[in-house]
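Scrolling down, you'll hit the structures one after another.
Nothing in this text is a laboratory measurement; each read-out follows from the coordinates by a stated rule. Because the structure is predicted, anything quoted here is derived from the model rather than measured. Cβ atoms are built from the backbone, for glycine too; each structure is taken alone.
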Structure 1
Amino acid sequence: MLGLEHGFRIVDVHARLDPDAESVETHGRDISPERLEREMHQAGVVRAAVSPGQRPPGESYLRANNAVARLSVDRPFLAFARLNGPVDPRDNPIARLRNLRTERADHHTRPDDVEQYAYDDRFHGFTIVPAADGVPGEDVLEQLADADLPVLVHGGERFTPSMVERTLLPYDFPVVLAGFGGYPLDEGLMTEALDLLDDHDRLYLDTRAVRYRNVLERGVLEHPDRILFGSGVPEAHPNVGVMEVLTLDVSEDLMQRVFTKNPSRVIPGLAAGADF
C-alpha cells in the first residue's frame, strides 16, 4: 500500500502487537513488529501505544505484557499492559449472582501487578478488554486510580458505555474508550458514549473503526479536546484510520488535535521529542 501524503505528525493510541506465534495464530494475521512499524510509517504514524492480543483462557498476561515491552525497545512503540479480572460487567441477575461467587484466580491481575507495571518505565498505560478478559476487581481498580496512568478500554455491545460509566468512571484515572464505545458499527452506542463526555472530564474516545462520518465529525466539533486517533492496527491498515480523519469536514487545527495534541496530552510518551 502506498504511503499517505499529509503534513501531520500522527500518533496512535490503539495498536496491537502480537508477541509470539501463538498470538498470531489466534488472531489470524501474521504481522511482525517490523511490519507493524513499516505500516505505521506508510501512514505517517510516528509513535503508537501497543498492547498484546488475547491470551487463551486461564493464562496470565504477565509474559505477554513483558514480551510487548521488550519488543517496543528501540521501536516507535509504547507498551500498555493488558489486565484481566473475574468480574462480569453485565447488569443482570445471572451476572450479579456470578460475581457474588467469583473469586480471583491465579491468572487474574492483582493490585501488586498494577503497582509493578506503574513503576516500570517500560509501560505507559493499561488495556482492559472486558468482553474477552472480564473486569478487574475493586482493589485493582483502586490501584489503577493510584497509578493515574491512561487505561484503554474496549467497548461494544458486551461492554456498553453505560457499563463503562458504572464500573470504571467512578475511579479517578483517564479512560480512553475505544471505537467511541460502539464497536463494531453500533451508532447508538457511539452516540451514548459521546453524551457521557459532558459529565466525565477524564473520559476520552478513540477513533478506531468509527466508520460513520457524522459521528466522527460530531465528536471532533463538540468535544475537540477529547477525541484521540486510534487505528486499531493490525485489524485494519493505519492508512484507513488516517484517511477517515483526513476526509472529515473539519479544520486542520481540529485534525491536528485528534492526531497529535490530544493523544500526547493523555499519553505523554507520545509527545514529540522521542520520534524514530
Structure 2
Amino acid sequence: MAQKVWFITGTSKGFGRVWAEAALARGDRVAATARNVDTLADLVDKYGDQVAALALNVDHKHAVDGAVAEAHKRFGRLDVVINNAGYGQFGTIEEVNEQEARAQIETNLFGALWVTKAALPIMRAQGSGHIIQISSIGGVNAFPSIGLYHASKWALEGFSQALSAEVAEFGIHVTLVEPAGFSTDWGGPSAKFAEPIAAYDPVRAKLTHRRETTVPGDPEATGAAMLAVVDAAEPPLRVFFGDVGLPMIKMEYGDRIALWEKWDDVAVMAQGPHGNRKG
C-alpha cells in the first residue's frame, strides 16, 4: 500500500494523537497540528522526518491557510485531512452566552471549514484525497444541555454531505466520523461550561445519568478503525465509532419517521393543489 500523507488538527492528545500515531507507526507521514506545538515534541523525537509539527489555532483562517500550505510544501501532497480540533460547550440554550456560542461555532464549524477549503485545491490538482470530518453521535441526534455543540456538529454534517457530492468527480472522498462516548477528556478538561441556572439542574442530571450508565469506548481502538476507513476503496459518507451509535440512531429515526407520517396530511396540505406525488 502506498505511503499516505496526513494532515490532522488537534493532535496534542485524544483522538488526534491516536490517529497520528497509527499513521506514523505504519510508515505514513503526518502534518500534526496543535495550538501548543510543544505538545508534539515527543512525536518528532520518535518519528523524525515523518512528522511536520505545526502550531495552529483553527479559529484563524490565515493561520489555517499557512499550515496547510506548509504541510503541502513539506510533503508534496495531501492524501488524508482530518478535522479533529474542537471541544464541547456545555450549557442549556438559555445558559450559554453570546461569546460562548460564537466561540463554539467558530472552532467546531468554521475551523473545519477553513481547513477543508485550504485542502481542496491541492486535492483537486492531485485528482485524489480524503477529507474526514470528526462529527459526533451528536451530529445526528441531540440531547439537552449541549445544544450549541449539537448546532456546530449538525452544521458540519450538512456542509460535508453537500461537499461530498461536489467533489466526487475530482476523486475526493468525504467521510463524517461520528463517535459516541469515549474515555477522552471531551467532557472534562477540554470542555467549557456556561454559568448554570438552577432551574435547569434536573436537565443536567439526566445528561449526567446517561453518560454514567454508558460504557465508554477505548480511544486506542479507534486507531485501527480510522485506518480501515482511510484504506477503503469506497469509504463511507458516514460511519459511527462505538457500539451504541447504530442502535441509538435506529430508535431516533424510527421516532422521526413515525412523527412525520402522523403529520403528513399537514405536509400535503401545505403543498397546494398541484402536488409531486403520483398515484
Structure 3
Amino acid sequence: MKYPFDPLIKHHVIISLLLAIWVFVFLYFTEPLDVNQLSTNEKLIYLPGYGLVAGFCYLLFLPFQTYLYQRLKKQWMVLSELVFILTFSIVSILIARCYYLYIVVANEPNPYTLGYMLTAILLPAVATILPIILIGRFSFGKYYEKQLDDQKIEIKGEGNYEGLRLQLNDLICVQSSDNYIEVFYLSGPSLKKTLIRNKLSVISDEFPKLLRAHRSYLINPFHFQRWKTENGKLFVILNHHVEVPISKTYKDHIKTAINSTTN
C-alpha cells in the first residue's frame, strides 16, 4: 500500500529540528530517572544533548531513506515507512544510551542498566516522540502530493469521459493515429499507452513545451536519451527506448531545443 512521502530534504531538516526541540522539552518537564536531581544549569547542559542525538539520528538516516526511495522506483509504501521508523528508533536508542554512559554519567560508578533505561525512559520516550515524527512525515507527504497534483496537466478527449491527467514530466511523447492520439507516459516505473480521441495539433497548441518532431509526433525533451541515424534517417531515443522519427522540417528546431534543454 502506498504511503504519502516527501522526498524534499529541507522538509526533513525541519522535522529533525522540531524533533530535537521536542525531546529536550519532554525531558525537561517530565524529569525521568534522576533528571530532577540535576540543577537548572546541568539540565540546560545535558538535556539538549538528547535532543541533538534524536535530530542527528534522523538526519543520519536521510541518505538511507533516499536510497530506499530510489530502490523502490520512487514508490514509497507503508512497509518502507515502517522499516525507516524501526531502524531509526533502534539506532537512536543505542546512541542515546552511549550519550548517557559516556557523557552524562561518565564519572559515575553505577549507571542505570540498559534494561532499566529502556523500560523507564527510552521506550516511553519513543512512544511519545514517534507520533510527532509520523504526523510530521505524513503531513509533509500529503502536502508534497498535493503540490504534485496541482502541477498536473490534463490531456482532454473529445468525448465526455475521455482524458488523462498526469505530470508533464511523466509524459514521454504523443503520436497521432487517425482521429486519435496515442499518449506514451510513465505510471510509476512502467511505460503506459492511452488512446484518446483528439488531434495532435490541438495538443501542440495546448502544451507548447512539447516539441513537434514529425507530423505524427510530439515529444517531451525532458526524456531525451540520444540520437540515432539509420538509413540516412534521424531518430530520437527517449526514455524506455521509445523511438521517434525526426522529419527534415523539424530537425534543426528539435536539435536546437533539445540541446538548450539538456545543457
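Just checking, which of 1, 2, 3 has the largest value of Kirkwood radius over Cα pairs in Å? Numbers along the way, then the final one.
Working: 1: 18.6; 2: 20.1; 3: 22.6.
Structure 3 gives the largest value of Kirkwood radius over Cα pairs in Å among 1, 2, 3.
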**Report entry** Of the structures 1, 2, 3, the one that 22.4 was derived from, the read-out being mean count of other Cβ atoms within 10 Å over residues 174-181
**Finding:** 2
